[in-house]
Structure P
């Protein structure tokens, strides 16, 4: 079988390897599609070499078909269509003891800290496997993981139907958060500087604001009769985005920090005191977020066709990554592994 190994300096080596056999408690999955996410791009650009090294199969946004079962796995069948929740917790730290295994102190992220899904067969722990409906296209299944991120972010916000939402940043995760929030009944506005992404958001029925042209905070107050956004999602990873989040939120509103900031941003803490604002962190997802994402995609609540920018073969993985580094307007590229 084939596997794509990241070997440093924006390169992949496509190698022929022996198909792996599942160990005890593991499931072998024939990978159908694997999406390229922001973390994968950071790895490709060399930003994570100290963590992943120079001979690592990355990738984790995948769908596939169960090919073999390891000893002790008796609740699955060969041929089932599945996706993987790529988190392997230690089960012993205080976070795990409290039931928060997704923020385990010693969390291993499959496809980053271990080999991942840019290969034709992947062996993973049984507890990471989620079934998807047989009639759900496997291309759409590869979007479950990023949609689960959005489901977790929205769930952390305690969003209620009818609330006003501002999403700052219209990349793939920001757009998916807007879609999930919209499906939950929110009035969604998306702030973004890219005209192409603003047009995409408009095509999905969202109100939009361009901070290059408009004071987003003032515009949100005007839109909401002087109240501001009940919930703000900061997904831009920029200092201007952080400035906007405290300007646009309502009294006792909730801000969800989704983006990973390369440098510590400056936050106007006075606003938190003055208006009793809540700041909520959101990291990856829990099992129920995967289940919610599968259900949402299966019901047509996510425009998967619009989100998928292109599909390329495993042999063409480098060209897919190169294209994404020069096309910031792209949403989601999939690698066909089978």
Structure Q
């Protein structure tokens, strides 16, 4: 029903506008007492073998919603009813910011992908906290944090620390987003020496709390093997809790969308099916080269249950969806969980 009826209607409208319209609709529907129960009955899969113990946390199942969908933590309680094992909010920055000029979100229908250059648009850490205070404890919540676009390079670490310290009581794990291609002047964030400094400072802050939160690093799919080797060495040196592979790609190779259309869209990160194989290759390289020395959350191009199984077979411990959720609908989560049980991956 979603792909045959609902998606064609939604895809007639501007992607960013329909995103917020859908949020409002889900919010309204959830206020009817019987609707959340019907949604849980239709989409939620509960099975003991789906549970995962990772980072000292127990996930009800290994399928998560990636950051970028619920930036301001306004819909995670409602989205929990659709069968996710965890949801990552953000990217959150210390101060609210409007992000890049619109239009900044584009569907690549022929490729079943998306190009976005949102630019960390969000309402800031304090707004996120107010929303997270409403957490009903339905599932694990991750906090994806970043820097404000206008922050000077010498103050990047302070931005991450501000978000980390403020969000610490309200999320279950953290993700340092250092790989988004849409925030400008982010070259420093890919430098190993700076990443070492950033992680060490975040870990120092973490040690000051009674409970330490897991800390993960989100990396790009466009890294070469030398850069991936540096990531492996960085994880070894810092003993950071894990890696999320991967963010969006700046590559435009092998797309079905016409070149003139891509040129008209301009810059931005590609997500969805076009990066499926690239992100899987990164997962496989990290897992094999490190001897599976650290947990990996796999994300990028998961549109089917087989796509998810492929990433798990490559070395991912958990997976996340975003673009696939938009193209395939909430049934995707149920299909993946059922496939995990059926094929013995659970």
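Values in this text are rule-based calculations from the coordinates and carry no lab data. Fair warning: this is a prediction, and the values are worked out from it, not measured in the lab. Cβ atoms are built from the backbone, for glycine too; each structure is taken alone.
Out of P, Q, which structure matches 2.8 when distance in nm of label points 7 Å out along Cα→Cβ at positions 50 and 330 is calculated? Structure P accounts for this read-out.
To test your reading of the models, identify which of P, Q gives 0.15 for FRET efficiency 1/(1 + (r/R0)^6) of positions 26 and 218 (r between Cβ atoms, R0 = 41 Å, to 0.05) when calculated.
P
Check the numbers for FRET efficiency 1/(1 + (r/R0)^6) of positions 2 and 242 (r between Cβ atoms, R0 = 41 Å, to 0.05) across P, Q and tell me which is largest. All intermediate terms of the calculation are to be shown ahead of the outcome.
Details: P: 0.45; Q: 0.80.
Evaluating FRET efficiency 1/(1 + (r/R0)^6) of positions 2 and 242 (r between Cβ atoms, R0 = 41 Å, to 0.05) on every structure, the highest lands on Q.
When FRET efficiency 1/(1 + (r/R0)^6) of positions 146 and 258 (r between Cβ atoms, R0 = 35 Å, to 0.05) is calculated for each of the structures P, Q, which structure yields the highest value? Present the calculation step by step, with values, prior to reporting the outcome.
Values: P: 1.00; Q: 0.60.
Greatest value across P, Q: structure P.
Quick check on the output: 31, 57, 12, 0 is P(r) over Cα pairs in 20 Å bins from 0, in percent, derived from one of P, Q. Which one produced it? Structure P accounts for this read-out.
If you rank structures P, Q by FRET efficiency 1/(1 + (r/R0)^6) of positions 98 and 210 (r between Cβ atoms, R0 = 35 Å, to 0.05), which sits at the top with the largest value?
Between P, Q, the highest calculated value is found for Q.
Out of P, Q, which structure matches 24.0 when mean count of other Cβ atoms within 10 Å over residues 226-233 is calculated? Considering all the candidates, the number was obtained from P.
Using helix-only ellipticity at 222 nm (-39500 (n - 2.57) for each DSSP H run of 4 or more, over all residues; to 500) as the calculated read-out, with -11500 as its value, let me know the right label among P, Q.
Working: P: -8000; Q: -11500.
Answer for the origin of the read-out: Q.
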